[in-house]
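Please treat every number below as a calculation from the coordinates, not as lab data. Keep in mind that this is a model prediction, so the values were computed, not measured. Cβ atoms are built from the backbone, for glycine too; each structure is taken alone.
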Structure I
């Protein structure tokens, strides 16, 4: 069954933070937009859920740093339109051996993108963060003002509400099973298991861990996309020291380029705990509900 005969300017497949943001921005530009999600909106099967994700401009890749700068402005605009915050800014602190190639690339990328950056020795790091971070002798610290924490579930909800306000159509439980080109009408046809088919002029796929499988099915292309598993630990802050690890008191989002690579957030999601995920690894196949991969594990440990 063809749905109402409407031809959308844009159909976005996948309603995580990327897809929901895309739907908001296309609708904001006056384009008729349909956002499709295979599960319930705000589900927990992908990566756009929960209460905390780090955001930073310190990447070894130049283009990521440039994108982060642009996104900071766009986050502010969306928050202003919504009337509430999902992005909580703080410093970003990266640390590692002074000869670590990735960390040196971070410094270079910041300078190429005109991002103010400070490179500190271990004593300067100790002073900067009141002794919380104590680095080995041969390590350095890299500090910028462009860090923080995003609340992903709240952010997805915000973008979807803004997209609706701008006239977008949102449909969940609408799994895309095929995408085809209608050459005669110069249109794209998106087929769903629940509703039949929708027509559009442009189609954007933001399906996260399901992107590779969908692209392979509809185009026969095997993209080099690998879902990654992240083990998340919540570290308990010693009683009486909780305030030191909050954004309000200047505690940064951070990353360590040691072995293993770790990164973390200030205490925000759970009072008295900070989140420190460990370097991600390829996910093991399990089932279609999580893109053919296992979900991440987790745990709680103590923070000295």
Structure II
């Protein structure tokens, strides 16, 4: 039998140096390259900023504000908001979270920045390509996280000026009906509804509505003998809303923006009612109040 040992190799210094040095040099190179890129991405040049935008994330939509321009853009699950900016101009974006963590993510920009409650984040960028680019919340923020979409539209300066003119409120437009002439007044805001009175006489009842909050709200008058606790138990956990097909709604004011004043007139018979906002998550967070209509 063969009892001779094969050649014993205890190491290869050259090979070991190669597989150690090459990865080390690669990692060091990537570190310095990444540091330079991050420096460019996070660079602040306020003197070069042409347009300032404030982005507010809340469950479960976005608000885009243009400071000094006199208008804000609110998104809905059916109509995502659009951020419009001019090409080849430096844009400053301020990010604010109203409730929980959100993520401002634009895949085609290869960019994502967090929105954190209690903390204001910023970034600046200069778009160099015309077009519309889809965006999405990248931080899971609850049941309707998937509905937090938006888009960024990059246009020429001329198109941007035209868009600004179209978006700015018309100062000559007639004012909304004042709540002074109403039988009841109601203020809706995060997270509650304040009625001037918990009772009113039956018949034609006019309700002056004011959105005193920072996001759009709606106002639905529901006739029901259920308590608010019993009604809360019927909220659909998937949508975080009440099934309006199951409600005996006497009337409603669809979504209206912060600062808007509306007048809702209804014919109400004697009984117990609950007024509420049924936008996803709003009713569950306390946006309701009891109203009793008394017989004349």
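Summary of values
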item: Of the structures I, II, the one that 15 was derived from, the read-out being relative contact order in percent (Cα under 8 Å, 6 or more apart); result: II
item: When Kirkwood radius over Cα pairs in Å, for residues 209-256 alone is computed for each of I, II, the largest belongs to; result: I
item: With mean count of other Cβ atoms within 10 Å over residues 89-96 derived as 18.1, matching label from I, II; result: II
item: Label whose coordinates, when helix-only ellipticity at 222 nm (-39500 (n - 2.57) for each DSSP H run of 4 or more, over all residues; to 500) is calculated, return -7500 (choices I, II); result: I
item: Value 20.5, calculated as mean count of other Cβ atoms within 10 Å over residues 97-104, assigned to which of I, II; result: II
item: Source structure (of I, II) for P(r) over Cα pairs in 10 Å bins from 0, in percent, for residues 129-248 alone, computed value 8, 23, 26, 17, 15, 9, 1; result: I
item: log10 I(q)/I(0) by the Debye sum over Cα atoms at q = 0.09, 0.14 Å⁻¹ derived as -0.52, -1.13 - corresponding label from I, II; result: I
